[in-house]
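Take a look at the structures listed below.
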Structure 1
């Protein structure tokens, strides 16, 4: 007895084709996800830079009215007795700290990563040092645009 072949085209995927497609997607995801996280961390650095810039601007306003720059204890004290700023960045990814020079003519502002941002190991702490008009950003690679 002869069997007739169906002339209809087969539709859908076979199980082997589906498994191959899933394996390819898995490999692509395992390569892409760490890169994605790296870019997210890099984007969150803007939160630190914004917080540091806000402190720098407020420190200059403070210095215009006082003989020295404000210390860390005045960071959260309301204006005009202090800087009136938060000790965390706007996105809450960094803690902001002022380290003042005893002379009052220089200071360093640091943004220390918190939470998931601590995974940005090369840039866990971003600092800006102001010393007699000279501005130094460290680490330099973290400030690249």
Structure 2
């Protein structure tokens, strides 16, 4: 994988943009679009199946459809191409640009307090960058693209 492809896949913070539900070319979005196509107008039949199968789970279909529509419609192009759509106050992108590093682990000041992440994401950010430092960005990128983002 080329350096440019890695940078398109892995954000400066180390998160894998392609595995995010909002990424335009991510699997979650692609599969959500496919699922929407497969279920078609199922919403019309959900109430009928609730009665036919005597199963109240079909009452939840409108919420499922709303979430599926949301996953299918997002279109982030990655943190290197636009500001993060999930973490509006993310401090990583402006910091990486100011510091002139491709990834946080490369910065002399890593770890810092400029991320604006909550405690959970901050700990994850440190762990990810330590893994990248140990394994290398190429190996990390291949692994990150294969594992669930929200595991």
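Comparing distance in nm of label points 7 Å out along Cα→Cβ at positions 36 and 68 across structures 1, 2, the highest figure is found for 1.
Comparing Cα Rg over 2.2 N^0.38 Å across structures 1, 2, the highest figure is found for 1.
When distance in nm of label points 7 Å out along Cα→Cβ at positions 52 and 92 is calculated for each of 1, 2, the greatest value falls to 2. Which of 1, 2 yields 16.1 for mean count of other Cβ atoms within 10 Å over residues 76-83, as computed? The read-out was computed on structure 2. The value 0.9 for distance in nm of label points 7 Å out along Cα→Cβ at positions 84 and 116 was derived from one model only; which of 1, 2 is it? It traces back to 2. A value of 0.80 was computed for FRET efficiency 1/(1 + (r/R0)^6) of positions 20 and 108 (r between Cβ atoms, R0 = 35 Å, to 0.05); which of 1, 2 is the source structure? It traces back to 2. With relative contact order in percent (Cα under 8 Å, 6 or more apart) derived from the coordinates and found to be 31, which of 1, 2 does the value describe? Derived from the structure labelled 2.
Source structure of the calculated read-out (distance in nm of label points 7 Å out along Cα→Cβ at positions 60 and 100, 2.0) within 1, 2: 1. Out of 1, 2, which one gives -13000 for helix-only ellipticity at 222 nm (-39500 (n - 2.57) for each DSSP H run of 4 or more, over all residues; to 500) as computed from the coordinates? Value -13000 for helix-only ellipticity at 222 nm (-39500 (n - 2.57) for each DSSP H run of 4 or more, over all residues; to 500) corresponds to 1 out of 1, 2.
Read-outs: derived from the displayed coordinates by stated rules, not from any lab. Please read all numbers here as calculations on a predicted model, not as lab measurements. Cβ atoms are built from the backbone, for glycine too; each structure is taken alone.
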